[in-house]
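Down below are the structures I want you to see.
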Structure 1
Amino acid sequence: MRLVSAEGEQVGVVSVADALTRAREAGLDLVEVSATEQPPVARIMDFGKFKYDKSKKQHKRTAHQSKLKEIRVRPKTGAHDIEIKVKQARKFLENRDKVQVTMIFRGRELAHVDEGQRLLDGVVQQLNDIASVEAPSMRQAKRLTCILAPR
């Protein structure tokens, strides 16, 4: 089998018994890297540490995937409440998450969709320094939505 040392150097083609004794002397494991090659390739390494590093990389990759967070407002939502919602959206964007701003209409509020659009544009304008519009405002039945992505 072709042997690779713990430092990554090519040792050459050695017998399986010789490779095992070298791994024991180093206090490490002999791991078969590629069984389909001719001759098979093995590496001397700390297999427990290898598995741990691999799981940490996997966790880091999944932990930093951006999530979609939602901020819901209504056309009659007060100015102070909207400020609080904007602060919350800013925190989401700083954490590299996307934010969906949803304007919900009920009953007679549907007659004033333009007022809701104006408020939604105001929220987007307040977050313009930290976010960019990924999906412009769209009307879906009784909702008006807009998706913001961090810059």
Structure 2
Amino acid sequence: MPAVKKIYRLKQREESKSMIILLDSDNKLASYVQEVPEIAYQLIEYAENPLTLIIPGARNISPALIAADGSVGIRVTSHPFSQGIIQRLRRPLVSTSANISGKASPQYFAQVDQEIIDGVDYVVDLDQHSMEIKNPSTIMKLAPNGQFEFIRR
């Protein structure tokens, strides 16, 4: 939990605004939510862009990552680097945009605020020179019965 608190402090973000976790495989969803709606697997499989699912019944994660309604945001990453870290750690990664709360989210590394870079323990030397614009993920809120709503497209 100290690592999660450090991220909140660095981002100057209210702890009531939860962050998401990254998993390396949809097989691990059931480890972090009480009941995985069946549609979650289909949404993940057929998503063309990054997809974050907000699912009720969070469990086995830091309370600081659980929203007030008991849900957790989860994205299954397809990036080999992220997958490798998750596999080695045998636990999910906390994920959030690399910005101070209230400021614009950077679309590539050169736009990351120096305060964020100076505030972390390590910056991975990966794609730092790329100017490819990275759009934020689609966010969908799922109910246990499979109903869903778009939060962000």
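Quick check: 30 is what I get for relative contact order in percent (Cα under 8 Å, 6 or more apart), calculated from one of 1, 2. Which structure matches? Source structure for this number: 2. Could you figure out which one of 1, 2 the value 0.96 for Rg/Rh (Cα atoms, Kirkwood Rh), for residues 38-101 alone was computed from? The value was obtained from structure 2.
Among the shown structures 1, 2, from which was the value 7.1 of distance in nm of label points 7 Å out along Cα→Cβ at positions 30 and 142 calculated? Among 1, 2, the structure yielding 7.1 for distance in nm of label points 7 Å out along Cα→Cβ at positions 30 and 142 is 1. Match the computed value -7000 of helix-only ellipticity at 222 nm (-39500 (n - 2.57) for each DSSP H run of 4 or more, over all residues; to 500) to one of the structures 1, 2, and report its label. Label of the source structure: 2.
Assuming 5.1 is distance in nm of label points 7 Å out along Cα→Cβ at positions 46 and 126 as calculated from a single structure, say which of 1, 2 it is. It must be structure 1, since only it matches.
Here Rg/Rh (Cα atoms, Kirkwood Rh) was derived from just one of the structures 1, 2, and that gives 1.43; the source is 1. Suppose distance in nm of label points 7 Å out along Cα→Cβ at positions 14 and 134 works out to 2.7; of 1, 2, which structure was it derived from? Derived from 2, not from the others.
Read-outs: derived from the displayed coordinates by stated rules, not from any lab. All values derive from a computational prediction rather than experimental measurement. Cβ atoms are built from the backbone, for glycine too; each structure is taken alone.
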